[in-house]
Each structure stands twice: as C-alpha cells, then as structure tokens.
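What follows is a set of structures to go through.
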Structure P
C-alpha cells in the first residue's frame, strides 16, 4: 500500500497540491466519512496554497477581484476538482473507490446561518449535515495542520493561506501523524482585524455579521462605497464603522444594499475584506518567524491603510 500512497501523493502534487495527509476513519468520532461512503477506510486530506499575491490587491487597497477569483473560485472550481479526479482515477486503477469531497458552498445544516462567500439567497439552510464533512476538523484529523483562533486551518508553510478538499477511499493507507498545535498563540490579531467585529475574543464567529462586512459594509475598508451609502438608515454610522450588531434579518437588509462591487462568475461574493482575519493572522505568524516558507520581503510592508468615514453631505 505504500507504493499506492506514494503514487497518490505524487499525482496530487503534480496537480497543484501543497500538503497531503491521510487519516483512518477511527479518528472521526462523528463517523461522517462512513455516513457518506460506508466502506471508507481512509480519508485523504489535500491542501492547496492561496498565493500571497492573491491577497496583495486587498492589502494595498488597489484590486479586489484577485483574491475571490484566484484564491477561492479558481481553486474550488478548477484546480482542486481536477487534482481529486486524477487521484481517484489512480485509486480505481488499483481496484479501489475514491470519492471526491468538494466543499458545498450552498448548503448549511443550521436553520438560519449563512456562508459569507456566497449570497444568502443562494444558500439552502436546514439541510441535513449527514452528507458533509466538517472541512476544518477533517483537515486537522488528516494531519494537515491545526486550527487557529479564527477557526481556519493553520499550516507551517502557509499559515492560514490555503484551502482544502478530501477523498474518501476504501483503500487502507497509512495514517499521517497529527500536528501538535504550535502556531496559534491566541494573540487576538484576527479578532482585532475583522472590519465588522464578527469574531469574539474566544473565537466564536457570527456568520451573518461576517457576511455583511466580508462584502464591504465598513466604509473605512471599502474604497468602492459612495459617501451617501446607507444615507437613510438611522444606524448608518454604526454600520459603516463596523460597530453595528446585526441580527440575521438586519444583516440581510445591509447585504442587499452593498452593490458597490460585482460578484464572481461561479456565484461567489467578491470579498472586500479579503479575509482580514486570516491576513492579520498571517502577518502575525510571519513577523513571529514561525512560518517555514520565507520570502524576500514581509507581506505587510507598511502601516495598514484605512479610508476616512464620510458624512452624507461630504464629498470624496
């Protein structure tokens, strides 16, 4: 089986994967892999880096489509599926089944939740979770990395800058060791960086709050927001400064008014915040010197930029 495992790793790496890990089903206390495919013996976890360059436009306040298109859409809809299909073909060539597990962006098991990367109208809530892995926890169980305070996967090379997918197979392959948590020091940089204060001090995330500010409800971090935005809203100042506490209904009202930047082709919402929580985390880990992948210059080269909060009667 080691020869088969080596072939799978080589195939995935040839098709863009950066980290590959393996877990037996016994690590999954919720038995989710067997609920999806009853004969599952191994879960293969695969991480693909999000290029630092995909974040540069948001970091500089210059271009905003790059992160959403190259950091999310291209990976989720093109690179990751192709790599999984080719690896599954190798499994089939050796007489085993391989089930690709791509993140389903439009299904939420909660009755009233949302996915900030998609418009809420495209999401089906209350759908049974029986057919979905918990991607972040599964990545940890496959030995890819650890979870940060913000709930995202952290790896030694890329910090929070990667996305994951999985393959379920009836091939019994040697497990990867679990990663002892060592990157996240609960510094709170992710909490402080969120433009909508959507992450609590203990890491709990308000998804509706996140969705509104992911799309750009904070004027100080949205160069496309006109001065008259939310002019008729009595909570205008709280909204555009990120101080508003949004219920699901209120978040929907705010999101429907944020039409300052076009969506991405596959239905993904353009990220105006650029995952500020993960960017702040990356900056912290890089400055701390704990990331193995080094660069000629630091990611954050100058003081983080902000725009002035404009009154309705002001002009830019």
Structure Q
C-alpha cells in the first residue's frame, strides 16, 4: 500500500474519533453543569475550564456581554479558527477521505459527506446557543454510522487496519488524558460531598462512553477506583485502554505479516510493553501517586507509538 493512502486512511479515522470524543465531552459537561447548578458556587469555572484544560486549549475570547459558556461551546464545536473543533476535525477527516475515494467504499464516503453537511446546517448550529445537545448527538451518531458502514462494506485488508490504528490510538490517548485530568478527584473529597463526586465520576464514565457498561458490570454506585480499573484494564470493553492496545497490536501484526513475538519493529515493541503492563497491572497501583505516574508514562508511550508509526510507514 502507498504511504500516501495509508496516511490518509489513518488520519481520516483519527480525526473522526477525535471529533466523536470532543462532541461527547461537550455534551457531558453541559449536562454536568446543569446538575451542579445550585450545588456548587461556580460550576462554569470548575467544569468548562476543566474541559478546556483537558483539551489543552486556552479560553476563547468572549465579547462584552456574551455568555462565556456559549463562547466555549461554539469554540469547541463550530469555530473553524480552532484547529481542534468538531467541525474542523470532521472537515479534515472528509478531506482525507476525498483524496483516497478509490480506497474506501462509496457508502463510507456517503456517510462521511452526510455528516459534514448535517453539522454544517445553520439551524442545527444556531441551536448550540440554547443547547449543544442536538449538535453533539448528530456528530456522535454520524461517527457511529461511518464505522458501522466501514465494518460492513470495506475489505478487512491493510487499508482497513490503518483505519483501526487511527481510531484506537486516538481513543487510547483520550481515555488516558481523561483519567489523568481527573486524578485530583481521587485526592480530595469526603463523605459530605459524596453525591457531587458521584456526579463527577459518572461524567468521567460518560466522557468515555462507559457509563452503561460500568453499571451492568458492577450494579452499584460509581466508585472511583473501579472506574479507573474499568477504563484502564477491562479486556472486553471497546473504550478501555487495554482493549484499544489489543486492537492496535492485532492491526500491526496483520500489516507486518509477522507474529508480535517475532517482530523487531519498534512500534510493536512499544505497544507490547504497554499492553503487558496493563495486563499484569497490580490493583494496588491504581491509587495515589503511583496511578498518576503510571498514567503519565502511558501517555508518553502512546505518543511514542504514534511517532514510531509515522517513521515506519512514512505517515505525516
């Protein structure tokens, strides 16, 4: 496969996963903000600024008299000047797909094109001022439809595996960032603020599309230690870091044609080491400073995986 085609498939998928995660994060923060009104003194500062910090974005400029929350929502969802907004990510995904139309199925292009035009609808964008929920739901549904069509209509060959690499590498990175950003929640709080902490940790699960799956497994209140363990090491949940790395390893093995244990690729070794650390992770390491150090190290290694992929397959 040409590196140009592999690059376009990889980034088409990665940008789409990034848009999906951002849309879900904005929607979850919007509803958490509503839940915390009247309970905390300034939930806007706590939650929306925390989201900007998680995304490593500065606060957007706010015109005199404008609502700062609406400004943040429009910046994250719609603003073309923001290189990481949902609209920008969808447009970049679509541009990559357009450049390799012959390497994806017509149905995939149709779904991605439909998503672009639905999100560009002025009426839908106008409703973001009152509530971002409809826009975020459209974005998430469009991404799900695209991946469903991809699974059903595209041959599971090298091209499909590069799509999986982009999707799961981006997902693993975002899950680790969410957990790392919420580490401070483990360090503060007592019984008096238990309901607030339950809301905040419930929001962590919802940010990772994991709330219902967690409830089915544990059938109890949201407990921070269990949330961290579920999102890090559950082998069967599609949004756990371990699941993502397993899929990455499978795709790397398929692309290289070599078994993981017999591969000398640096990217395979990096993925394998991190995956083994998760498989054999001691539960006692899931709290305190050891958790913080582990998450920081995992994020650094995830970044190295992307770097090695770019070097090995000449991705941009």
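Read-outs throughout are calculated quantities, based only on the coordinates presented, and are distinct from any laboratory measurement. Computed from a prediction, not measured in an experiment: that's the story for all the values here. Cβ atoms are built from the backbone, for glycine too; each structure is taken alone.
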## Note on the structure
FRET efficiency 1/(1 + (r/R0)^6) of positions 266 and 298 (r between Cβ atoms, R0 = 30 Å, to 0.05): greatest across P, Q for structure Q
### Query
Comparing mean count of other Cβ atoms within 10 Å over residues 170-177 across P, Q, which is largest?
Q
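Determine which structure produced the value 69, 46, 34 for Cα extents along the principal axes in Å, calculated from the coordinates; the candidates are P, Q.
Details: P: 69, 46, 34; Q: 57, 51, 33.
Structure of origin is P.
I have -8000 for helix-only ellipticity at 222 nm (-39500 (n - 2.57) for each DSSP H run of 4 or more, over all residues; to 500), calculated from one of the structures P, Q. Which structure is it? Write down the numbers at each step before the final one.
Numbers: P: -8000; Q: -23000.
So the calculation was done on P.
State the single structure among P, Q that was used to calculate volume of the Cα convex hull per residue in Å³, for residues 26-153 alone, giving 119.
On the way: P: 136; Q: 119.
Of the structures listed, the value fits Q.
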### Message
With distance in nm of label points 7 Å out along Cα→Cβ at positions 74 and 106 as the yardstick, tell me which of P, Q scores highest.
### Response
Q
